[in-house]
1. Here relative contact order in percent (Cα under 8 Å, 6 or more apart) has been calculated and equals 42, so which of 1, 2 was it run on?
2. For which of 1, 2 does helix-only ellipticity at 222 nm (-39500 (n - 2.57) for each DSSP H run of 4 or more, over all residues; to 500), calculated from the coordinates, equal -23500?
3. Where does the value 14.3 come from, among 1, 2, when Kirkwood radius over Cα pairs in Å is the thing being computed?
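FYI, it's all coordinate maths here, none of it is from the lab. Predicted, not measured: the structure shown is a model, and the values here were computed from it.
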Structure 1
């Protein structure tokens, strides 16, 4: 039986925490920042957890990662 492969795009975008939750980066903060408010950019800083409703698809993309 062949090995289960992880999606290359998923392993670049997500990290699994020791508790089993998955962290991800924020969207909408890469470019065209001049029209965004300072408050909006400040709230886009940092990392956030993946929502529970998306954990099923994340688990399929990252097999064997403890999700």
Structure 2
């Protein structure tokens, strides 16, 4: 099945945005996947998901350090 080239690109889901942000944290992405993300992802959604991911990452690091340093 091929997509109609005249149809607008489909909108990304929240899961698509989360996956794109996770791949960007990891630093590995195919160029074709990057181009797809440019076409369908909303920049405001990317910023919100990235902000939440940074908060989760920082809290995880703080908890890990407290666990390791705890007497």
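1. The read-out was computed on structure 1.
2. Only one of 1, 2 returns -23500 for helix-only ellipticity at 222 nm (-39500 (n - 2.57) for each DSSP H run of 4 or more, over all residues; to 500), namely 2.
3. Structure of origin is 2.
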